[in-house]
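In the part that follows, the structures are each spelled out as structure tokens.
The numbers here are math on the coordinates, done by the rules we state, and not lab data. The structure presented is a predicted model; accordingly, all values stated were derived computationally and were not measured. Cβ atoms are built from the backbone, for glycine too; each structure is taken alone.
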Structure I
Amino acid sequence: MAKSVPAVDTAGENAYRQIRHDIIFGKLQPGARLRLDGLKPAYLASISTLREILSRLSSERFVVAEGQRGFEVAPVSQQHFREVAVMRELLEGHALKESFERGDVEWEGRVVAAHHKLARMEARMGAGDRSETELWKRYDREFHGALISACGSRALMEAHRQIFDHYLRYQIIAVIYRGQAASDEHRQLLACAVERNHATAMEVLGHHIRSCVEHTLSAGLLAG
């Protein structure tokens, strides 16, 4: 018989996921003070549990611990965005190589299915419907996750997820949408996956990430 998870642990994990989600998707803004008594009713967690959650998020660099002053949402900057982008390209590029070499027909099916959802959402965005930005970025994350899902390393997948979520946070804060160019790059990555063409995929991925960064910074959407 499977061992049940204590309710307090489930509640704490749910609160952790929701606070992390709200930071990434901008509900909790950069620099916002995170007062434990204010978070308690919103996330249905005790003060001690919230303190543990914020310490955990601090280790992930989504939250800054200010000693006796408590916690606040981590700030954003152009420099940090560039650093995150470089790390994403390194991790995802290596994971793509491993995934292309190991991927089977089941993996290929996951990639095709993930791209289908993303392409449909990008078509809506291109037509001017921006009502489901969060769903669009969720599908974006799922597609890139599917591409590397056959890499064979849980540690690499976890490291990529962490850095991708930091990258995603910047995209949400800056409301980045590059239109047809990004959609074309996603289609190219899909084609590379089906053909197992890692060399071209690396070129496309690098351009995809760097263009997003330059688009954001050229628009002055982030502080220095």
Structure II
Amino acid sequence: MTKFAILIFLFAAGVISASAQERYLKPVDEGPDDASFVAFRARALRAVEQKDAAFIKSIVDKDIRVDFGGGFGIKDFLKHWSGLSPKSEFWPQFEFTLKNGGEYAKMKNRGPKQFWAPYIYASFPEDLDGTVYSAVTGENVRLRAKPNASSAVIGQLSYNIVKTFFDESNPDPQWIEIETLAGKRGWVSAQYVRSPIGYRACFEKIGGKWTLTIFVAGD
């Protein structure tokens, strides 16, 4: 093998090695940087626990963005979430958003102060496609050979960024097939996998009051 060929081989090996490195998205929460937001979030979490629709309505902006298909305003918000009935899917989605950190927008003092949550959306690497990759949201999450709790454990994941495979033939939607960036493939419980384009919220401090201005999913 010539020196040139050796250099090409070593370069290629280095590229392959670099591309096979795991990447992680550990929880980030800038919320405590503002005492008023800490109090607001605690109150919102109590509202979720109590299914307090009146409080939620009180914090929803009149022009809240509901979806990417033109849904705006409180009327569309309530229609989308079944009027905030106790059985509405809003409650678990909003609870996850509130409990999983986030970041203040870097707005250079323009406009109202914003907080984006959860951290999976706010901190996800910009170079990875959010429609393809997701984040594992726990420590020592079991990676299994098959989509069931009795299947062999083939690894453990902690906050890994993973590629997700959604197969309509999957018999149990509580399990998601994933592959880490280093090539470990298997199944994990769906409760520990979150897409960066899942439901996320923007809270804006308008007139001294924290307000929910966006609550959407998708891209």
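Starting from the value 3.7: which structure in I, II was distance in nm of label points 7 Å out along Cα→Cβ at positions 64 and 160 calculated from? Please list the in-between numbers first.
Working: I: 3.1; II: 3.7.
It traces back to II.
Could you tell me which structure in I, II was used to calculate semi-axes √(5λ) of the Cα gyration tensor in Å as 32, 22, 16? It would help to have the intermediate numbers written out before the result.
Values: I: 32, 22, 16; II: 38, 22, 15.
Attributed to the structure labelled I.
Name the one structure among I, II that helix-only ellipticity at 222 nm (-39500 (n - 2.57) for each DSSP H run of 4 or more, over all residues; to 500) of -24000 was derived from. Intermediate results must be reported in sequence, preceding the final value.
Numbers: I: -24000; II: -8500.
Structure I accounts for this read-out.
Have a look at I, II and say which one yields 1.25 for Cα Rg over 2.2 N^0.38 Å, for residues 48-111 alone, as calculated.
Details: I: 1.69; II: 1.25.
The read-out comes from structure II.
FRET efficiency 1/(1 + (r/R0)^6) of positions 24 and 56 (r between Cβ atoms, R0 = 25 Å, to 0.05) computed as 0.95: which structure among I, II? Numbers along the way, then the final one.
On the way: I: 0.95; II: 0.15.
Of the structures listed, the value fits I.
Matching task: 54 is the computed value of percent of Cα pairs over 18 Å apart, for residues 72-183 alone. Pick the structure from I, II. Spell out each step's value before the answer.
On the way: I: 54; II: 67.
The value was obtained from structure I.
Quick check for you: by distance in nm of label points 7 Å out along Cα→Cβ at positions 152 and 208, which of I, II is greatest? Walk me through the numbers before you get to the answer.
Details: I: 2.2; II: 6.4.
Between I, II, the highest calculated value is found for II.
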